[in-house]
Structure P
Amino acid sequence: MSLAGGHVEARIVQTAAELRIFDVLDSELLGAEAVAARLGLDTAATELLLNALVALNLLEKQHHAFSLAPIARKFLVQNSDQYLGSMIHFESSLWHCWEQLPQAIRSGQPVRAVDMYQREPTETEVFIQAMDSLVKARGDTDALADALDWHEVNELLDVGAGPATYPIGLCQRFSWLCATIFDLPATLKITERYVRDAGLSERIRLIAGDYRSDTIPGNYDLIFLSNIIHGENFATNQDLVGKLTTNLRPSGRLIIKDHVLDENRANPPVGAIFSLLMLLTTAGGRCYSFVEIHTWMTRAGLTQTQEIKLPAPLTSSLIIGAR
């Protein structure tokens with residue numbers, strides 16, 4: 001029953017984030033009436049929501065007043081460096097897709113336009129902010145930086161970098177590093193803002209294009225694909241790895257970061273479940289096993305293929321192939 005009713009907890013958290021419940025409790029202890037007044041909500045309904053958030057250990061309650069639990073202060077308040085609210089907002093936007101899962105299982109087809117969130121500027125913004133929010137909250141960039149030796153990496157290519165969270169963080173950490181981002185035009189309009197705000201416009205170059213059909217210019221010491229392969233089918237991924245191999249300098253490395261399944265494709269659970277979201281939103285995307293990724297790399301002429309499992313709370317791995 002907890003599995004069957006799991007949507008209830010999700011909607012409580014999504015609703016609280018949307019209504020800015022956590023932000024209004026950031027600086028003081030408030031009763032339900034005060035919270036409702038500040039946010040323009042119904043008092044009785046607000047009290048029900050606040051009590052539910054206490055039950056979920058996101059708020060604390062003293063007599064009739066509410067305050068943030070430590071985990072909410074860390075991840076759910078907008079002024080936190082690890083604010084996860086943008087990702088929660090994106091998850092909420094997928095509600096209508098999950099509603100149509102039976103239809104997708106019957107047809108084998110996605111239930112939304114396969115546009116990589118490029119068609120509507122608002123959707124693009126929500127998606128890119130979500131990716132930035134998730135990576136920062138979990139500390140993915142530091143995990144990537146710690147997992148590899150960067151001393152001989154001068155030129156990095158990040159394909160599908162979205163908000164440029166990885167290139168920005170890596171360039172801030174490694175002063176000798178320069179990066180190129182290759183991504184879709186609507187995304188790059190947002191990426192440019194992130195790069196400019198970080199003061200890295202001179203070290204991070206932006207190139208607009210579609211990796212499935214366009215030539216990618218330049219030669220690089222390291223090419224990085226984060227959460228790209230799960231959005232594509234097997235053949236497209238094989239072609240992409242082959243194409244990118246030609247952009248590698250001698251001894252250069254191709255790094256794929258993604259949920260990597262074992263050979264029965266049911267573990268880790270997050271990857272098996274995430275594959276259903278790809279059914280709903282992509283044309284044949286899913287999560288892949290190490291053997292499948294190794295096959296693409298071998299066929300492209302890459303060697304020394306290895307997997308590095310990233311530390312918790314990350315649930316993904318790095319697959320590395322060398323030219």
Structure Q
Amino acid sequence: MPIGAFISGCAGLELTSDERSFFRDAQPWGLILFKRNVEAPEQVQKLTASFRESVGRRNAPILIDQEGGRVQRLGPPNWRKYPAARRYGELFEKSPLDGLRAARLTARLIAEDLLALGINVDCIPVLDVPGEGAHEVIGNRAYAKNARNVTILARAVMEGLMSGGVLPVVKHAPGHGRAGVDSHHTLPVVTATKEELETSDFTTFAAFADAPMAMTAHVVYAAYDPDKPATLSPRIVRIIRRKIGFDGLLMTDDLSMKALSGTMEERVAEAAAAGCDIMLHCNGDFAEMQAVARAAGELKGRAASRARAALKRLRRPVKFDRRMAMKEAEQLLLVEAETSS
């Protein structure tokens with residue numbers, strides 16, 4: 001059965017009969033979970049299993065945004081509370097070895113949390129470099145305030161995740177750090193010059209051209225395309241593919257965000273025409289899910305090849321001593337003790 005070129009959300013803690021039927025027929029490539037979808041470990045395990053049963057694919061991707069800090073869909077009392085990315089950067093500035101160890105270790109712990117629930121993709125690391133005066137939508141979600149340290153720490157995070165059997169999604173290509181407004185609500189327009197972007201913002205993504213997956217930014221880069229945000233811009237996607245050199249699976253950020261305008265079908269069509277491989281739709285609105293599925297169509301050609309290549313990079317978790325890892329993390333003052341086993 002053909003696989004759809006989209007990733008879908010769902011409405012609640014379990015799939016409705018309509019959602020199960022929709023997933024069976026529309027065959028989304030993957031599912032993304034949010035706080036509305038998580039309550040307890042057993043419940044999440046049942047939800048992920050139900051999705052995979054619906055689509056008939058045991059390795060179907062199930063994604064989540066488990067960054068730590070403000071963006072953490074799984075949290076107390078059933079899961080650990082992780083620090084914001086900037087904490088690693090602060091530690092790195094004092095002790096590079098400790099900062100790298102902390103970033104890799106906590107990513108490995110996150111991977112273990114996720115894999116136990118049936119989640120095999122995490123939308124980290126954030127590669128954005130915060131700009132002076134930018135909106136705090138990125139803020140401490142960035143590992144550091146300069147591209148060099150962001151690159152070093154994000155690499156440790158990616159390695160930690162993948163050693164735990166979870167795939168990373170780097171975001172938000174080609175850089176959300178200078179945005180002056182929150183793209184969840186308004187379309188940001190970045191007026192930085194090409195030189196400024198290419199010597200800072202874009203460099204972190206160029207360093208991750210080997211990543212299996214990346215997520216686009218709903219941001220206008222006026223120096224390249226004054227009319228369309230990256231997600232909908234053929235010019236910016238060409239920069240991501242050619243200048244930055246990324247040839248992995250390119251997914252949109254959430255198409256239901258208010259930064260974008262037009263109908264859901266129009267958004268999907270523009271993103272596909274720009275060169276995005278997979279359409280991401282997160283809010284669980286059933287009518288919108290159906291519209292995305294119709295407009296996205298089948299995952300095929302280069303996009304399908306990239307999707308297969310990404311999933312081939314999933315591997316068995318490397319042997320890991322959880323208790324020792326937690327002890328070390330707590331000693332680094334980065335992770336609060338578990339509140340529930």
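Quick note: the coordinates plus some simple rules give every number you see, no bench work behind them. Note that this is a predicted model, so its numbers are computed, not measured. Cβ atoms are built from the backbone, for glycine too; each structure is taken alone.
Brief remarks follow.
- Read-out helix-only ellipticity at 222 nm (-39500 (n - 2.57) for each DSSP H run of 4 or more, over all residues; to 500), computed value -11000, structure in P, Q: Q
- Computing distance in nm of label points 7 Å out along Cα→Cβ at positions 73 and 281 across structures P, Q gives 3.2 for structure P.
- Structures P, Q were shown, and Rg and Dmax of the Cα atoms in Å at 18.8, 53 was computed from Q.
- Origin of the value 3.2, where distance in nm of label points 7 Å out along Cα→Cβ at positions 17 and 33 was derived from one of P, Q: P
- Answer label among P, Q for the case where FRET efficiency 1/(1 + (r/R0)^6) of positions 65 and 289 (r between Cβ atoms, R0 = 41 Å, to 0.05), calculated from the coordinates, equals 0.20: P
- Between structures P, Q, the greatest calculated value of relative contact order in percent (Cα under 8 Å, 6 or more apart) is seen in Q.
- Looking at mean count of other Cβ atoms within 10 Å over residues 137-144 over structures P, Q, structure Q comes out largest.
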